[in-house]
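Following are the structures in question.
Every number here is computed from the coordinates shown, using simple stated rules; none is lab data. What you see is a predicted model, and the numbers here were worked out from it, not measured in a lab. Cβ atoms are built from the backbone, for glycine too; each structure is taken alone.
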Structure P
Amino acid sequence: MLSFIKDRSEFEDIRKTEDFFMLMFYSNKSQKSLEALDNLKKFSDKNKDVKVYALNASDVRDIHPEFGVTAVPALITFSGGKVQQVVYGIQTEDYYDRLLTTSSVKPSDGSKKYHRVVVYTSPSCPWCSATKSYLRQNNIPFREVDVTKNPGAAEELVRRSGQRGVPQTDIDGTIVVGFDKSRLNALLGIQG
């Protein structure tokens with residue numbers, strides 16, 4: 001769910017406590033900003049596990065200069081309190097989805113190794129369920145993309161792996177086709 005940051009103190013608290021989050025700088029005086037904010041809200045509503053924040057740069061003026069933000073709308077992804085990516089302009093929900101797949105998520109077990117894990121699935125796929133269960137059992141956070149609801153993601157998978165079937169798991173840019181336990185273990189450091 002999209003939350004709004006009211007001041008620097010609130011931002012600093014989020015920066016210290018959240019491993020990964022997205023922050024949009026916008027202005028309620030800019031139509032482009034409001035359109036971008038609406039698209040980010042739609043993305044956030046579909047990705048409830050992702051921390052998404054917005055900050056009105058017209059009201060809170062002491063944060064965006066720190067990150068070199070000179071125009072709105074601008075979106076920054078943070079990981080471990082540090083800037084990962086900065087994106088300017090109006091983007092689509094699908095763009096924010098793709099942006100998320102290029103961001104790292106820290107494992108919930110507190111280890112220092114970061115893995116970006118995205119599992120591409122379909123609702124009727126039993127091996128998809130097995131893959132997700134296996135990752136959960138091993139405390140590996142992941143983001144799920146249902147290719148039946150996201151045709152762009154399905155096309156991207158075919159382009160990257162040459163395969164249309166699911167599950168496909170993207171681990172730090174490497175695609176694992178099917179529920180291949182030994183490959184998942186090797187890429188994620190899971191002790192088999």
Structure Q
Amino acid sequence: MSKFPRVRIVTSADVSPEAAVGDGSSIWHLAQVRERASLGENCIVGRGAYIGTGVIMGDNCKVQNYALVYEPAKLADGVFIGPAVVLTNDTYPRAINADGSQKSAQDWEPVGVTIQTGASIGARATCVAPVTIGAWATVAAGAVVVKDVPAYALVAGVPARRIGWVGESGVPLTPGDADGVWVCRTSGARYIETDEILTKESV
């Protein structure tokens with residue numbers, strides 16, 4: 001009997017028996033999920049994607065084709081990782097030490113990218129560890145993130161800079177009826193900006 005009876009794993013995928021995969025998840029062609037990775041329920045790992053050793057993913061995450069999620073990344077619930085996204089894990093990468101010897105696992109300390117609830121990383125974006133992407137933020141396609149991104153921020157460019165705000169529906173917010181008020185045209189939700197920090201107005 002399969003270790004993952006309620007999970008769809010295609011035959012060409014490489015999923016370590018030491019990984020934990022939540023019910024309802026799907027792992028597609030040529031994807032690799034390494035040992036001690038932990039995926040929540042109803043996650044999708046697309047073709048050719050890589051989930052590194054010990055990576056933690058919450059429920060309802062989507063990792064699209066050929067994305068590289070290196071350990072020790074942590075993804076909260078509902079995170080979207082677009083095609084060919086890279087989450088790095090080495091602040092000062094080198095193949096060899098200063099004495100010319102080849103680096104081993106003992107010669108460096110991996111650092112991870114943290115992505116909070118509902119955030120989205122666009123296609124071919126790179127997040128350079130250690131950075132934190134705030135809840136419901138959106139990183140535009142092709143961006144290079146080298147510093148923390150606040151919740152609800154829309155960032156773009158190289159290096160990434162905030163160019164606006166997005167709501168939980170994912171669309172850019174528009175100015176409201178007072179200074180510091182932003183409105184989602186899809187849901188009608190209102191957000192308050194204070195000192196470049198956005199919070200959702202309680203109902």
Structure R
Amino acid sequence: MKRPSATPENFLIAAAVCWVAVGFVEMALRDSGVGPYKLLTELTAFALLVALFPREDRSRWTLARCLSGVMLAAAGFGAWLVFHANPSVSYSTFSDRRDANSVILIITLLTNVVAAPLFEEKLLRGLALPGIRGTLPARVAKFISPNIVGALIVSVVFGLAHPQIMLLAVSMSLALCIMATNFGFSTLQRACIHGLYNAAVTMWYVTYGFGAWD
């Protein structure tokens with residue numbers, strides 16, 4: 001298969017088509033009773049996007065990068081605890097069978113900590129963000145930085161995809177966009193930050209508020 005050229009236009013087209021396709025496939029699999037529909041769909045989509053657009057700038061894993069990533073994830077989780085934590089909500093999203101809890105937990109962790117961060121970082125901040133920056137008309141770029149426009153659009157889309165925590169999602173996305181554009185954080189590095197935040201939220205529900213609501 002011939003790969004498409006790594007142009008901003010192709011980045012945007014691929015991101016838009018993939019976003020819509022993943023939504024339809026997830027709905028179809030969910031309605032068909034496939035339990036880990038989100039895990040399967042988003043891992044497959046991520047692999048396809050990497051196959052189509054494998055090249056990106058490599059970034060070193062320095063101590064400063066690791067610490068800043070942990071701090072962002074911790075700050076995001078702290079904000080989530082203050083504004084959104086709800087101990088009455090079950091972490092189970094795939095089945096109500098009590099004897100399937102261990103299976104549900106594994107699927108949930110793999111989905112939230114691995115599949116979703118990889119897919120969303122590659123799609124939104126790996127393709128859509130540079131796509132928007134590269135296709136912004138010159139007359140607009142004279143007045144506002146393409147980085148700012150791209151970050152705002154991507155973050156609003158990310159927020160709309162997470163309506164229950166929209167403001168927090170937009171804020172986290174803006175920070176990840178800055179890490180991508182200003183500091184050269186790679187897709188994998190951003191996915192680690194994203195996954196660390198998701199892991200903290202998921203484990204909070206799994207442990208019923210770290211044991212506070214047992």
Calculated from one of P, Q, R, relative contact order in percent (Cα under 8 Å, 6 or more apart) reads 17, and the structure in question is P
Output -20500 (helix-only ellipticity at 222 nm (-39500 (n - 2.57) for each DSSP H run of 4 or more, over all residues; to 500), calculated) maps, among P, Q, R, to structure R
Matching 14, 30, 30, 16, 8, 2, 0 (P(r) over Cα pairs in 10 Å bins from 0, in percent, for residues 77-164 alone, computed) against labels P, Q, R points to structure R
Comparing P, Q, R on distance in nm of label points 7 Å out along Cα→Cβ at positions 13 and 69, the highest sits with R
